[in-house]
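Structures for review follow.
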Structure I
Amino acid sequence: MGVRPVPGRKRLVVGVTVGMSADLLLRGQLAWFRERGWDVTLISTPDDQAQRAATREGVELLGIPMARGISPLSDLTGLVAWVRALRRLRPDAVNVGTPKAALLGSIAAWLTRVPRRLYTVRGLRLEGSSGPLSRVLWLMEWVTMRAATDVLFVSASLAEEAVRRRLPIAGKKRLIGQGSSNGVDAAAVQTRVSQVDRDALRAELGLSDEDFVVGFVGRINPDKGTDVIARASRSAELDPRVKFLMIGSLESPELRAGLASPDSRLRHVEWTDDVWGHLAAMDALCLPTLREGFPNVVLEAAAAGLPVVTTTATGAVDSVVDGETGFLIPVGDDAALVARLNTLADQPDLAASMGAAGRQRVLEHFGQEQIWRGIEHILTGHTTHDTKGVIT
């Protein structure tokens, strides 16, 4: 708690709830702002990943414990800590994202009159909820957005969902280019993929050169549509060459049962920091998700030259140009997933052209510095209507 502002430098506080978010969602961004002359402080629940992210980015970490779930006493304690921190740091701007840090950080920034208060919306937890919980989550979003001066959505469809749910974003809505909150380093992805011996990796994973390997990366649970993958893998209509490589923590009972089957098409790898290296084993990526903010893994797969099959769900629909960089399918439609994967397996030239188009789209619209400059424009009050910049 001994962080002090550096005289003469613009001061920025970036807040996320837990260290994993800082590690995965802010890679390179904090260092870029620091190099641009900002005095950057990261606020997060103090854990090893938060410290690792702060060290990597060369910024100060100020630890404030925050409960991810609804916890009134803990939340009040966290809010008081946020207010004290902002009074001491006196930042010119705050950028908060992930639900609890966004709620507490936005309220604290409003109470302490921070000039620019940016809420980065990477998803709406209230989507898919119902009953009293849905009303509580809506109120949390309403308060967070009301306290912010700017609300940055990571995709156009997410902004549309917020409008549909009558959240208070009039005059505050921001979207950088075609979306994302951190972009992707396409050159770094491609470099890592090129370093991997594809045949050796496939052999290690129990896959052959003849297999058409469809990857999935993320939490393996029903919200990500992995039960759709399980059903598709058992379909008699699925091309026999198609195999699924699932990377992530296994939370789906249906997938767990499928993996136990001796004739399963499913292969599972626990979460790894070398996701990019594993893209080398894949011929395509699928993400049959129920909802997203903007799926970074789609950008990473596209940067590696892979075609992508995802859904028309919020956030996911923005990540693929249907018929050009991959395919969009209805949410929950395993038959449609089977059909599209069969098309890609049967038409390698089409798969290659879609992968190339996806990579070009990433290079043109999702470069990290392009996204970071857009964020800086918002934080300094210089928004524009340029389609390559910040849309209000």
Structure II
Amino acid sequence: MTKLPDTAGLSPTTQPVDGDPEVIRLLKELVTIESVNPALDPTGAGEGPLAAYIHQWATERGLTARVEDDGSGRPNVIVESRPPAPGIPTLLLCGHLDTVSLASVTDPLLPRVEGDRLYGRGTYDMKAGLAASLVACQRAHEADLPVSVVVAGVADEEHASLGAQRLVENLQADAAIVCEPTEMTVGIAHKGFVWTDIEVHGLAAHGSRPELGVDAIVKTGPILVELERLTESLKSRVHPLLGPASVHASVISGGVEASTIPDRCLLTIERRTLPDESVADVEAELAALLQACRDADSQLNVTARTVLHRPPMQTSPDEHLVAVVGDAIRDALGVEAEVVGMSYWADSAFISALGIPTVLLGPSGEGAHAEVEWVSISETIACADVLYTAAEALAAA
């Protein structure tokens, strides 16, 4: 078991309190365990200590659990209310173990309560959803529900989604809920993205002899102008839940020093894609844009390379799982569930791509990746109730 920080000197509102519901006690414990993604911060502990803690927490409660590590030191942890078996449905509850950096955050591993808010790194994104998933799984086990509730705590969502990509290699499930924060709405869609490096090649020369050189940075200018025009054009492609597709220039670099004509300029762009857009569509769109720039300037030497892409995700609002989760939200909160699209990308795209009905659900809060991060305590409790009720409904179907 991973040793937790000493809580002897903490105030009563920062310690796990016996009167707290199980999900809040667990959430406080998860927050104290540093799980910063080492790809984002080389000093980060990664997912190992948190996966080990969850494994012990689960086995102590009679749940089936295993830590899966491919040797990279970036493990997933899998917890099951009962092993999947023929004749019973499998509900996957998925969440990521990693967080972004602790830098600039005051006492990031010290859970602090103010009213209905629990503060700490990862509370909102997304250890609250993870705690709710684990407690729902525990309750399904204790109730002996005829459904296999499988919690997958995956690695590296904040960087390259290594854990989710390993998870889906052999994944079988009848339904999936990814417990990213959704403000207790039912998320059924999100955009994908394509990252592209555009490299403009010039010719270096001394700054006093510009006629001997080709300025790669200047040659990039018309490309930026065309990207701005594309931005305006994309505003007409509107998804009912996600809004328009988009493109933006993310990073630009070039040049060596002030008196040298730059022979290279590298521009990285991000294109956010709608569910009906493919990587091939985006590559063709950019190829046409660059060709138009070449046609206007015979000196333009430019290449483009897709460096990373992630698919969009969309589940039909008529899918049975959407109704199941919506009904569970109404039972828990007394309000009609709102069906929405999410602004962010999530691991749900990989799961949905397998044909598994997938939605997103998590509690309200603020401060993902920010200096001050908090999650609603009452909605974290409600989220665990909703997940358990959804499991009950699938078991009865």
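Which structure, out of I, II, was mean count of other Cβ atoms within 10 Å over residues 73-80 calculated from, if the result is 22.2?
Source structure for this number: II.
Tell me which structure, out of I, II, gives 24.3, 81 once Rg and Dmax of the Cα atoms in Å, for residues 65-272 alone is calculated.
The read-out comes from structure II.
As an exercise: FRET efficiency 1/(1 + (r/R0)^6) of positions 25 and 89 (r between Cβ atoms, R0 = 25 Å, to 0.05), calculated from one structure in I, II, equals 0.70. Which structure is it?
The read-out comes from structure I.
Which structure, out of I, II, was semi-axes √(5λ) of the Cα gyration tensor in Å derived from, given a value of 37, 22, 20?
The read-out comes from structure I.
Given 3.9 as the derived value for distance in nm of label points 7 Å out along Cα→Cβ at positions 233 and 337, which of the supplied structures I, II does it correspond to?
Structure II accounts for this read-out.
For which of the structures I, II does the calculation of helix-only ellipticity at 222 nm (-39500 (n - 2.57) for each DSSP H run of 4 or more, over all residues; to 500) return -13000?
Clearly, the read-out refers to I.
Between structures I, II, where is relative contact order in percent (Cα under 8 Å, 6 or more apart) highest?
Largest one: structure II.
Computed from the coordinates by the stated procedures, all read-outs in this text should not be read as laboratory data. This is a predicted model, so every value here is computed, not measured. Cβ atoms are built from the backbone, for glycine too; each structure is taken alone.
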